[in-house]
Structure P
Amino acid sequence: MGGKVLVLMYHRMGPKERYMVRSRANFLSDLERLYKLGFRPVTVSEYAENRMTIPPGSSPVVITFDDSHPSQFRLTKDGVPDPNTFVGAWLGWAKNRPDFPVKATFYCNANGPFGPEREGRRKIAMLQSWGSEIAAHTRNHVNLAKVSPEKGRKEVAESVLYLENRGARVTAFATPYGVWPKDRSWLDKGFRWNGRLIKFSSVAAAGSGPGHSPVSRHFRPMALPRIQAYPGTKGIDDWLKRLGQKRYRVYVQP
């Protein structure tokens, strides 16, 4: 079964549109365009493991966020999601679109995550209760090609343990900067750390284009391409424009 799958990559929300920064207005526009085009959200692991549960005839979109920056998810003084963050904006938009819930994959570092340490466990629980996924991204956002294999494994393993200790269920990983270790076999096949097996069902890159259908012979879950959420060439606007021009076709749920 053919067709491409859009895996989108967001970083920070900001007032001005630039590389790695998406404005609130444009993020909401992204959601609306995707919704009208028949996309419905799935997590990376649901895509990688081919267990997507969206309505027949719709197309999956995988929305991912890197680095667990506070602009992705922040709580107000009242303890509710800040509407000026990705999560808060999405929640408000989805109130009238319950079939497009806050269901995404958050590749997190050991930075709270999303800011204050005291809120990390609560934010993880909230995201997972909505259907979102918490995934690993190394503890300190290191370039895996520039550290020793031992240091690389330590960064990856400690990222998983940090998130699990805050209630996360971690099965996916994204390489910082989209860079793999020089010997990627330990990341592809899994490795042991202090007696614990660390193994992922998928590893995501930092950018490229649409991915293959999970039933395609070309599908490679350990090297998932993603589309940067910015307006430049090969960014989200470019790929949605190509879709409108029917220059490629997307995977449709049977």
Structure Q
Amino acid sequence: MKNYEFTIAFDADDTLWDNEIFFRQSEQEFCKLINEFSPDLKDEEIMPVLFDTEVSNLSVYGFGVKSFVLSAIETAGKLLKNDVPYPIVKRITEIGREQLMQPVTLLADVETTLAELKSEDKYRLIIVTKGDLLDQENKIKRSGLAKYFNRTIVMSDKQDNDYIKIIADLKCEPEKLIMVGNSFKSDILPVMKLGGYGIYIPYHTTWAHEVVDTIKHERIAEIEKISEIRQALNKLKIEI
């Protein structure tokens, strides 16, 4: 087995391809649906209930579209006083199915950047993402990017202990791990705290549960797009 000097781990959703925008669309469709059955309920009343329900269910359902669907059905019951007609349940499941079938649209310069990194054969490239296993596997397959990665890891969550397990499994010292992602909370902070490096690429929309204040640190670099990864590695004093 080849020994790599560094492992570069890439988050998938909203780092390699669009994802969160489809949740915003599904939320809008859900609000529209509820409003059709209860015109007095406005989006600003519906969304907090949906958000609180989703967050409270994370420990049971995890992250992803299926979790959203189950939480949306539960939210409909709360908002409509448990009188939820079957057409609402049916439409919510359709919204989820439609989201799962959305095309996998790569973000700018993703494939070019990965191809360049892979061609140098100096760094182990892996995907480290969280969410529903089947959905994530399908997106990775449809993206056409699997050929660039030595390994793909789908996690139920991205907490400190989850990264500790990954580091042990990869037989990679924390200071040899570089995590690239759009979530400062889930991608950057845990790896930095464990002694690794983070390259933060903000996406234009973020789920409220993932929003945290960013910090400056010598092992964290922020860039606007993935093609700037070399500048980030230089800033972190990691030659590539």
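Bear in mind that the values in this text are calculations on the coordinates, not laboratory data. Treat the numbers as computed from the prediction; the structure is a model and nothing was measured. Cβ atoms are built from the backbone, for glycine too; each structure is taken alone.
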- Assuming 0.20 is FRET efficiency 1/(1 + (r/R0)^6) of positions 77 and 205 (r between Cβ atoms, R0 = 30 Å, to 0.05) as calculated from a single structure, say which of P, Q it is. P
- Query: FRET efficiency 1/(1 + (r/R0)^6) of positions 117 and 221 (r between Cβ atoms, R0 = 30 Å, to 0.05) was computed and gave 1.00; which structure, P, Q, did it come from?
  - Reply: Q
- Query: Quick one: Kirkwood radius over Cα pairs in Å, for residues 173-212 alone came out at 11.4 when computed from one of P, Q, so which one is it?
  - Reply: P
- Message: To test your reading of the models, identify which of P, Q gives -7500 for helix-only ellipticity at 222 nm (-39500 (n - 2.57) for each DSSP H run of 4 or more, over all residues; to 500) when calculated.
- Response: P
- Suppose you compute Rg and Dmax of the Cα atoms in Å for every structure in P, Q: which one lands on 19.4, 63? Q
- Here distance in nm of label points 7 Å out along Cα→Cβ at positions 69 and 141 has been calculated and equals 1.7, so which of P, Q was it run on? Q
